[in-house]
Structure P
Amino acid sequence: MNKKICPNCGGNGFTKHSWESVEQVVQCKACHSEGEIPEDKFVHQTYTETDRQGKESTTHYVGPLLNAELFTDLVIVV
């Protein structure tokens, strides 16, 4: 089974969150701290699209993991 690097954590299995002077490490819920997501797994993802008039909107997609290089603001919804 082929896997892709998780776009939420960048393959680390965790994310860092800062609030004021406190930094917290949180395990990635999108890949269950594995750093990779199977290619055939369907996941809920969002990204921003711009129409011909320049108006931006958030697009929701459920399916195999999209290419994070093409969708630079790709977010996996957990």
Structure Q
Amino acid sequence: MVLEGDVGSGLTAIGAGLAVGLTGIGSGMGEKDAAAAAIGAITEDKGMFGRAMIFVIIPETIVIFGLVIAIIALFVM
């Protein structure tokens, strides 16, 4: 069985997958603590909703950076 492509394209695909996967795991680990604190703050004071949502959204931006790196690795390199 002959495989199409070369080793470099396979390693690029693995690197892109790791970039998205590991940033997703890290973001989830950070977001669980921030979301728990945000829910606690919102239950005490409803006016904290906007500020709490910003603190919940901040860890998710790391996944966007990982996705950008993966896209650059797959389509530019």
Structure R
Amino acid sequence: MSTTRDNTLNTIAREALGLETLETRKSDSLDFHDIAVWCVKDALERAYEAGRASARPTKAVCPACGREIEITPVPTGR
């Protein structure tokens, strides 16, 4: 896993889920958590948006004019 991705996931886990770490600590009381579904939803949305934001532009051929165009993700303004 890349450092950037690890940092993003750790930030999401900390901010959205209230988890100190994503590392396994070999203790049920530290590794298993009760988390509200709205927190899980928030974490998934943050991860999805982080993926969109890091996506490279895609090149495609415009069906109307035949020129090569670049498609970039539109920021959602979260």
Name the one structure among P, Q, R that distance in nm of label points 7 Å out along Cα→Cβ at positions 22 and 46 of 4.5 was derived from. Q
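Out of P, Q, R, which structure matches -15000 when helix-only ellipticity at 222 nm (-39500 (n - 2.57) for each DSSP H run of 4 or more, over all residues; to 500) is calculated? Don't skip to the end; give the middle numbers.
Working: P: 0; Q: -28000; R: -15000.
It traces back to R.
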Where is relative contact order in percent (Cα under 8 Å, 6 or more apart) largest, in which of P, Q, R? Q
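Taking 14.5 as the value of Kirkwood radius over Cα pairs in Å derived from one of the structures shown (P, Q, R), identify that structure.
Details: P: 13.6; Q: 14.5; R: 15.2.
Going label by label, the one that fits is Q.
Of the structures P, Q, R, report the one carrying the highest value of FRET efficiency 1/(1 + (r/R0)^6) of positions 6 and 62 (r between Cβ atoms, R0 = 35 Å, to 0.05).
When FRET efficiency 1/(1 + (r/R0)^6) of positions 6 and 62 (r between Cβ atoms, R0 = 35 Å, to 0.05) is calculated for P, Q, R, structure P comes out on top.
We did not get these values from a lab; they are worked out from the coordinates using the rules stated. In this text, all values refer to a predicted model and were calculated from it rather than measured experimentally. Cβ atoms are built from the backbone, for glycine too; each structure is taken alone.
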